[in-house]
Structure I
Amino acid sequence: MFYLVMLFFILYIFIIFKRLKKYKYNQKQDYIYKLQNYYIQTTTIKNNKLLLPSNRPDTLFLEITLHNSFRTYFSKPYIEIDNTKHFFEFAANGVRYLNISHVKEGIVTDINAIFNHKEMKLYGFDNQIQQDLQTLIIAPHADDAELSAFGLYSWLKSVNIVTITAGENGVCNYCDIYEDKESAALKKGELRAFDAITTPLLGGLQLGDSHALGYFGSRLKDMRKEPHKEFYSYLETIRSVKNFRKVSHTHIGLQENPSPTFNNLKKDLKEILLTTKPKIIVTPHPMIDSHPDHKESTYLLIELVLELNLEIKLLLYTNHLNISELYPHGEMGSSITLPPLFQEGLLFDSIFSFELNKHKQRDKYFAIESMHDLRDSLLAISFKKAFKLTQKLFKTRIMTKDKSYFRRAVRANELFFVVQKRDTLELLLSQRME
């Protein structure tokens, strides 16, 4: 019996070690955000109630200093306010930020974290995001618009969504159905184009509001370096964007089968900007989103905004945080707070948090579920698939290494870094690396 207990103890210590290692950064250090210009007041929790000012901006963050304890190595720390949980990393220590933008009563019902609740700094951001502002959403791949902004775009009255690439390459999702990778890639790109056009209908958009440009996945960086050259799919036989391009149904005059060059992509986006005349553009933050297609999409967009001298408010999101795709922390339905940041220099003019109530979270769940590419494929049952499923469950449930988009995206809010000053746009563009 003693040896059995020791075995379980050693196993659990191993699990704890793996949990801490999964972050790929030191979770026992301060997040570094320079928010002094947005300081409102110092506040406290009194009689289990968070004291907040009556005149509040649309987005609020509370700076706290966490102290890890033995318990936080076993149980992930969190603070629950008004029935919404705010999670941190296992054994988190140092400065963190609670997104309390949508806290109404301020009732603190549960705390599984140690912090000084009498000296907490409150920061506020007033963004003036109006429901009737013309909005353009840039999705480098099908699903990026839904993961980052389904709640927001289903609230706005006038939205266009542009999906730039087909996303046909990469993980061979349908290789157990098709005999060769090229057939599987063609089907993958076809389904992603279909989803990019139809899923926004669940958010109240019209069919003509969604545009799939069909350029090939993971090629944007190469295309930028040689803007006149044609770049085909990594699967050599797939050479025409017409396989995945869906633009003829829209009100914007775009070519139906352009050659896959950076110059043509730039021409497409320029025509879309001039036709739709957006006041808000939702696009990835190129400094913290790790995917090359995400970076290049936004950099090209900024180039055009500056070239055309447009007055635009950019809402920048990340679906692939560069230092950890486990962000945001915690479970489905909890709050998205500020991402880990350990050095100065992240560019933004403001921060905006958009609330999703329980009903809207369910709508977002089904919008994401409608994406073929995000589902677990169980069509071909086999011993190998059963083993992979068991392995995945172990990683997500025991090791808490859950990268599921459902966990990460179906949340109590959607979070954006706001850029609107020309100086900030120019600085962002200067961050582009070869």
Structure II
Amino acid sequence: MSYTTKTLNKSQVELTITVEPNDYAKHLTKAAEKISHRTNIKGFRSGKAPYEIIKKEVGDMAILQEALEAIVQETFYQAVTEEKIETIGMPKIEIEKIAPDNPVVYKATVALLPSVKLPDIKKIKVERKVKEVGDKHINEVIDNLRKMHAKEVLKTGVAEGDDKLIIDMNMFLDKVPVEGGQAKNYQVYLSEDHYIPGFNNQIKGLKKDEEKEFSLDFPPTHYQKHLAGKNVQFKVKIKDVFERQLPELSTELAKILGQESLNKLKELIKNNLLQEAEQKADQQFEIQILDDLISKTEFAELPDLLIDAERQKMFYELKRDLDNHGISVEQYFNDINKTQEEIYEGFKEQAEKRAKTALISRQVAKDNNIHVHDEEINKEIKMMEEMYKDNKEYMENLKKPEVRDTIAMTLQNRKVMQWLRAQVLDEQIPNNTIHKH
């Protein structure tokens, strides 16, 4: 492997890296093995076909493309380590040349660590506030638990109180059907706030088989941007009405919920609420500390690459959350009436804040010799190996030096936050949690 470096503006460096075939041969072997696991090759079990057979089946280029990510990860890490370049964020990779049995050439543009001047942390004043937990909050939880265990009985009378309705619904804008605004057998609980303000009031008092037409003004801030601030017309038909019969507040209910008495149930709920209040207080306290630090810290000009890397991470996190809820990115963009480019641009302010937070954490660690030991990293990796022992690809990733560095940085950030909390609260930190040298 060989490389050249070029200094760019805004604290950025461009590396042009050349990787010879002998240097990337081992990655071709692993790539071919991966391909063989997902390719049906006649006469061989999954993952057992020899390299030459796989090459004949899929071609040299397919194997090289499969190996490319591993080649870039390893050689980029080697180059920045040899050059002792202190980077932050993910590099921007551009492949220049790629062909079987030839050198792989790529450019990696990377952000350098900008200078950071921290304020006097002892002067950061943030109050940690814990929300009080009273009978009102406990009773609210119990009411919700009763609703979860309610019996639903068909009724012929009008919908009222906590009733549930099954409806067919159609939405219109200026008599034109709204895309995605039709729903069959849609459930509405009168006791719960509807995502369309005023909707429940319109269908309250209706009976089975009754129909109603009405219009509602969507709030200007509604999450469905194509409907926000619009007057939307509705056609609704009531399919069924169910009376929701809540269980009595009794020892029997407590036992259904796994407790021997109502007092024990209330005690458990109170402890859970107190724990939740403490966690929320911690989260808000840490956010306020970081916000205060960001406002009082002096930063050199942040590299565009660093901001863009944070925006890419935010976009990936959004996509992952949508996937977890069974929503496609395209559907989400359609619902909020925005393009991917508009979403990406909207991330800029938050991305800059996240980048500054990372810079502050690094600087605090450096100034106060907050260090993560190898045994701590090994312990974290061992825990991950136990959790993902059946995921071969994940286990392989854990062996990569750049992944180890990421884990080390995550552990260091935790220690930095613990140290900052202690400074603001003027507490002592146990010797076995923060290591200084």
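Every number in this text was worked out from the coordinates using simple rules, so none of it is lab data. Computed from a predicted structure; not experimentally measured. Cβ atoms are built from the backbone, for glycine too; each structure is taken alone.
Computed quantities for the displayed model
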quantity	calculated
At a computed 3.4 (distance in nm of label points 7 Å out along Cα→Cβ at positions 103 and 143), which of I, II	I
Which of I, II leads on mean count of other Cβ atoms within 10 Å over residues 159-166, largest value	I
Structure responsible for 29.3, 81, with Rg and Dmax of the Cα atoms in Å calculated and labels I, II on offer	II
Comparison of I, II by distance in nm of label points 7 Å out along Cα→Cβ at positions 183 and 367 - largest value held by	II
Label whose coordinates, when helix-only ellipticity at 222 nm (-39500 (n - 2.57) for each DSSP H run of 4 or more, over all residues; to 500) is calculated, return -9000 (choices I, II)	I
Computed 32, 19, 17 for Cα extents along the principal axes in Å, for residues 63-118 alone - originating structure among I, II	I
Read-out percent of Cα pairs over 18 Å apart, for residues 271-358 alone, computed value 60, structure in I, II	II
Comparison of I, II by distance in nm of label points 7 Å out along Cα→Cβ at positions 55 and 215 - largest value held by	II
